[in-house]
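S.K.: Each structure below is given as structure tokens.
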Structure 1
Amino acid sequence: MELSVINIGNSKGIRLSKTILEKYNIQNKIEIILEKGFIILKPKAEPRKDWEEAFKEMHENGDDQLLIDDVFEDENFDEWN
């Protein structure tokens with residue numbers, strides 16, 4: 001595929017088609033990797049985006065309780081001394 005380099009203000013850039021953006025799930029950000037004479041464009045994932053809101057909702061619904069106790073009844077902390 002060949003793309004033209006275009007003027008964007010005082011800079012230069014390229015345009016990616018909607019098809020490419022959708023196919024590779026490119027939304028707001030990309031990561032640029034410079035490697036051995038190549039420029040690699042990689043979608044920038046934000047895996048923890050909106051977690052704060054989801055955790056708040058879980059708390060409001062009472063879904064944020066521990067599934068396993070953080071301290072077991074037979075746990076011996078003396079061995080850590």
Structure 2
Amino acid sequence: MSNKNPLEQSVRDQLQRYLTDLGDSEPRDMLAMVIHCVERPVLQVALEQSHGNQSKAAEMLGITRSTLRKKLIAHNLQP
């Protein structure tokens with residue numbers, strides 16, 4: 001399956017690697033794991049791009065500022 005989105009292809013490649021590394025073990029909570037692993041760097045980049053302005057970062061992410069703050073706390077990214 002050809003994929004033109006490099007980010008999506010990278011995620012697919014890493015998930016295949018993860019599954020290969022698991023061997024005979026059954027994967028569990030893959031979606032939650034991916035969301036957790038991807039969400040943290042996305043939040044960090046948004047904050048960097050907005051120079052720490054949480055309102056601008058929230059706007060970039062398409063979420064409310066209060067949701068952003070909850071996510072920052074959940075990922076231990078509070079300044």
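We did not get these values from a lab; they are worked out from the coordinates using the rules stated. This structure is a prediction, so every number in the text was calculated from the model and none was measured. Cβ atoms are built from the backbone, for glycine too; each structure is taken alone.
S.K.: So semi-axes √(5λ) of the Cα gyration tensor in Å, computed for just one structure, reads 48, 20, 11; which one of 1, 2 is that?
M.R.: On the way: 1: 48, 20, 11; 2: 29, 16, 9.
Going label by label, the one that fits is 1.
S.K.: Let me ask something additional. If mean count of other Cβ atoms within 10 Å over residues 7-14 computes to 11.8, which of 1, 2 did it come from? Write out the running numbers ahead of the final one.
M.R.: On the way: 1: 8.4; 2: 11.8.
Answer by label: 2.
S.K.: So distance in nm of label points 7 Å out along Cα→Cβ at positions 15 and 47, computed for just one structure, reads 3.5; which one of 1, 2 is that? Present the calculation step by step, with values, prior to reporting the outcome.
M.R.: Details: 1: 3.5; 2: 2.7.
Value 3.5 for distance in nm of label points 7 Å out along Cα→Cβ at positions 15 and 47 corresponds to 1 out of 1, 2.
S.K.: When helix-only ellipticity at 222 nm (-39500 (n - 2.57) for each DSSP H run of 4 or more, over all residues; to 500) is computed for each of 1, 2, which one produces -5500?
M.R.: Only one of 1, 2 returns -5500 for helix-only ellipticity at 222 nm (-39500 (n - 2.57) for each DSSP H run of 4 or more, over all residues; to 500), namely 1.
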